[in-house]
Structure 1
Amino acid sequence: MKLDELGDWRRTHYSSEVLPELDGEEVTIFGWVKEIRDLGGIKFLILQDREGTVQITVHKKKTSKDILEKIELLQTQFSIGVRGIVKRTELTPRKVEVIPKEIKVLGFAKHPLPLDITGKTPAQLDVRLNARILDLCKEENRAIFKIAHTALNSIRKFLSNEGFIEVNTPKIIASATEGGAALFPVEYFEKEAYLAQSPQLYKEQLTICFEKVFEIGQFFRAEESHTRRHLSEFISVDIEQAFATAEDVMQLLERLIQHVCSEVKDKCQKEFSILKHDFEVPKLPFERFTYDQIIDELKKEGFEIPWGEDIPTPAFRKLGEIHPNFYFIVDWPAETKPFYIQPKKDNPKVTEAFDLMWSWIELASGGTRVHSKELLIKRLKEQGLNPESFKYHLKTFDYGMPPHAGWAVGFERLLMVLTGKQNIREVVLFPRDRFRLIP
């Protein structure tokens, strides 16, 4: 079978726009064959495009030989174009069908397919990820990424309206942003470089020029943890604000979260219906608990966490049962937070740092930053880092570094909350983790 040329055919309607009100009108639609049902004298094709599906009804005695020959060769996932007449009917869920006048076969699909594109035969996540493009054709998965698109647009508009300027910082860097071993080395001509873990140092420097900046970008961590919430490549939503404190940017963050939840709930009703998921738009302000309060709370639940240590996953899961919504954990011990976080003046063992939680999942972290060069050098040494490795960053503190604060949100984790998905790989187009580098 030879493929047809697209020629001068252009789409007039998406499937969702083919409505009973168009009865008798001619339309040109494009998509993929999702299902074929043969009832003898009549044949049904379910055409799927990015907006949904529409039924193509072929009455064998009333249809041209050319169309019948093409339809006999069609299989699921073939790419086709259909020019035909819209007909109102009570026999389809959407009360409409298309009677074809012409069909063009524009792309073949090799069978057997590795996945059932109708979703009637479920597959394990790894199998789905190995054939990710087919998996993304499923209505549920398209819904996830339409919500993601809406959420990202909402974030950009919100921060822009708040006076933030969008920036893009380097993803190939000379030294670690935050220290540690979670780095991907890359060959950079005759030197060794690293993939950026975050835009932290750059966005701090940019407050000298622009005062309020944000970035939505891909970042990389050689993450040893192989869990349902960890990735090696992820989207981070970062902000940094001059002349601000942790409390200022916490208020900004909770307003952003409320705004995004409200926007996607309003604009993605169809997608949430497909996902069979709903949520309440959170009320402000979010509850705030100190690290000490959380440690005491967990102690009552049987978790003994020595002061100054991070909170382990089982304890976080218990916290999620106690606090099932959004809340902040503030006043973290200095040893648990990066060198650039400002210690409290009255108690340097505690920092002006916060984590935004949803149930047991950390969505964001941030705080007031150190803006004293001398204190920053001291903090670097305390954490076993060599100030010489950060000399270019330290140099900018000689140019009038203002007091500043900021945060970073893990976008995919936020998307898990918005969509109700339990595994972060389901909300990433092509996830990367310790064991997956393809497709």
Structure 2
Amino acid sequence: MTRLNSGLNLTATQALTEVETLLESFSHFGVELGLERIERLLNALGNPQQQVPILHVAGSNGKGSVCAYLSAVLAEAGYRVGRYTSPHLISWCERICLNQPANQPANQPPNQPEIPAVELLALLRQVVVAIDPEQSSPTQFEVITAAAWLYFAQQQVDLAVVEVGLGGRLDATNVCEQPLVSIITSLSREHWQRLGSTLAEISREKAGILKPNRPAVIAPQPPDATAVLQQRLAMLNCPADWVQPALDLGDGWAKFEDLTYRLPLLGEHQLINSALAIRALELLQAQGWKISPTQMAAGIAKTQWPGRMQWFTWQHQRLLIDGAHNPAGAAMLRRYCDTNQLAEPIHWIIGLIGTKDHAEILQALLRPGDWLYLVPVPEHIPADLAELTAIAGSTCPQLAACKRYAELEDGLRAAFQNLKLSGGGTAVLCGSLYLIGHFFKTQQLRAQP
């Protein structure tokens, strides 16, 4: 497949604006699960997905971290690695990345492997041309997913690490019959409006990425999810590794089997996420891929995954930032606050979108004496702030305060002012990855390691 020459005399900013406009034109088709449209589109593009060996990652929490570990290690081992994840924080370009081999000079600045905006625009235009106007239109996610497959094929990557967008069975990424390894991270009740009202139903959708006779790596799961996955694994004759968390050695170090490594990402859930990545890499070794223990440890240590449980400085003040977009993620964030004995009370600056389990998220986070600052999440389905105030009041009546703000920065300023006046505590911004992305945009910041 020949690589498309963009022929565009555009700056990166101009190209990105056009990318956003083009993709926005598909947003009104909404989220519609199913493989017929993406398969038809990829066929019109020459089936680039058939040219790319993949590691496929599904789950409720930890997918992005696992993808980040895998791509960092494989690049450290000298492979040319595509990575496709969602959602993005600031730019659509973040979703499609090319991790260059560690022993070769990269074409882009360090730690910024995302596709250049001009190249993404050229790919999207190629995808749009391939759409059959006589058939139902692909969704926005299907269009960007097709662009990712096309990019990886054109770039002749050695392999790609691909994160499921929603569910698994009918997700637009689920178009490869022979994944190198399928990985399922921790499962919890999420996206129940589309995937099913019970954990068992949701697990069946996630299990849809499993393929006959192909190896799988799976995190510890609740009993209902375990039963569903075991049934599916047996039906497909999938050899499965059920992975236990790595051992926490303290001071940011961990050990999984015989490998000792530094964990750069925060939170005890990274013990299982890093262990899943290591076991998947070991399965690649068994398939002939050359990855040494030294390269595994070095790659993990270099891993970055912005916007997830990271410390930042906002106007010379320390701020903990995390997506915490579902109840399980919120519980992980609260556990991090408690186990690391962060200064109390916690001042929570929270923005939630309308489709989330608001009561369960707030219940996981809030404790008596905490302060709550509710803010909107711009450009996404809004949660009613008055309704969230009522939920918070019933969930944790002993809050020190619960107030609503029209803008994120108003909430941040109020939080730090009250933190100072009350004599201490910790400020935490969380509730939605879209909120974190909005924060980065407005502050003109990029996530730091």
Original post:
If we compute mean count of other Cβ atoms within 10 Å over residues 67-74 for structures 1, 2, which one ends up with the highest value?
Top reply: 2
**OP:** Match the computed value -12000 of helix-only ellipticity at 222 nm (-39500 (n - 2.57) for each DSSP H run of 4 or more, over all residues; to 500) to one of the structures 1, 2, and report its label.
**Re:** 2
**OP:** Can you spot which of 1, 2 the value 27.0, 88 was calculated from, given it is Rg and Dmax of the Cα atoms in Å?
**Re:** 1
**OP:** Looking at distance in nm of label points 7 Å out along Cα→Cβ at positions 187 and 323, point out which structure of 1, 2 has the largest value.
**Re:** 1
Original post:
Once mean count of other Cβ atoms within 10 Å over residues 35-42 is calculated for every structure in 1, 2, which label goes with the largest value?
Top reply: 2
**OP:** For the read-out mean count of other Cβ atoms within 10 Å over residues 11-18, a value of 14.8 was computed from one structure; give its label from 1, 2.
**Re:** 2
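Quick note: the coordinates plus some simple rules give every number you see, no bench work behind them. In this text the structure is predicted, and so the values were computed from the model without any measurement. Cβ atoms are built from the backbone, for glycine too; each structure is taken alone.
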